[in-house]
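S.K.: Listed below are the structures to be examined.
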Structure 1
Amino acid sequence: MKTSGIHHVAIICSDYERSKRFYVDVLGLAIIKEIFRAERNSYKLDLRINDHTQIELFSFPHPPQRLSNPEACGLRHLAFGVEDIEETVAYLKLHNLEIENIRVDEITGKKFTFFPDPDNLPLEIYQV
């Protein structure tokens, strides 16, 4: 098997409008397509990260809770590359997000930190 990269990451949210505002207005992702699927009472929102990668944001009635700490079993976190981590942290703090202290990756020497999305899913920013 040969892959060409990650196409998308799927996220199920508990409050569609709140999560849509977060990913579009705070993180600045562009809307590709938004669909309401009446038979499922569910939205599917395709968001552009870059020319090759997307987030699919889903809403479902009463989704079950899942552990979300970065160390929990399962998908660990979603990481976004940024050019200036201090500037990005300052921007996120303007939106009243709780940001962990900036750390340095002991292997790469790059700076990174974590913050939660509206459903407390761990998101990372990593200085590229």
Structure 2
Amino acid sequence: MGQPVVCDLVRRFDLTFNILSAIIYPHQEGRLILELYGSRKDFNRGVRYLKEMGVRVEKVGQEIHRNENICYQCGTCTSVCPTSALWVKRPDMEIVFEPEKCSACELCIAVCPPRAMSVKFNSTKML
């Protein structure tokens, strides 16, 4: 392909994006999961462009879970959460998770000592 398709989505179609997951190898097929934001018209034009470039486009939703039974409220996740979906409720010092703010960046999964956080991608659900 050799084209900067993600950059073109920003420049040509006025879309913003968040990379949720990427598996990319040189000269091989890879997978890139993006959240795309913009007007419906620009979004549709951008998706049409991707398809014309030979990119397979699928709708993907996120299922974000926090297992309250194993979370021991250490707060490590709050230090890495870029969207403040995880935060400390004071003065209780309770960790609050607001899934609607979560971008599924998976940083909390990597740092959570008891592995209380999980993110699954669901191709049948669009959030």
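No value in this document is a laboratory result; all are computed from the given coordinates. Given the structure is predicted, the values throughout are model-derived calculations rather than measurements. Cβ atoms are built from the backbone, for glycine too; each structure is taken alone.
S.K.: Work out the source of 2.4 here, i.e. which of 1, 2 gives that when distance in nm of label points 7 Å out along Cα→Cβ at positions 21 and 101 is computed.
M.R.: 2
S.K.: Work out the source of 157 here, i.e. which of 1, 2 gives that when volume of the Cα convex hull per residue in Å³, for residues 13-76 alone is computed.
M.R.: 2
S.K.: Taking Cα Rg over 2.2 N^0.38 Å, for residues 53-92 alone as the criterion, which structure among 1, 2 has the greatest value?
M.R.: Ranking 1, 2 on Cα Rg over 2.2 N^0.38 Å, for residues 53-92 alone, first place is 2.
S.K.: Right, another one. Using helix-only ellipticity at 222 nm (-39500 (n - 2.57) for each DSSP H run of 4 or more, over all residues; to 500) as the calculated read-out, with -3500 as its value, let me know the right label among 1, 2. Spell out each step's value before the answer.
M.R.: Numbers: 1: -3500; 2: -6000.
The value was obtained from structure 1.
S.K.: Which one of 1, 2 has distance in nm of label points 7 Å out along Cα→Cβ at positions 29 and 117, as calculated from the coordinates, equal to 3.2?
M.R.: On the way: 1: 0.5; 2: 3.2.
Among 1, 2, the structure yielding 3.2 for distance in nm of label points 7 Å out along Cα→Cβ at positions 29 and 117 is 2.
S.K.: For which of 1, 2 does percent of Cα pairs over 20 Å apart, calculated from the coordinates, equal 49?
M.R.: 1
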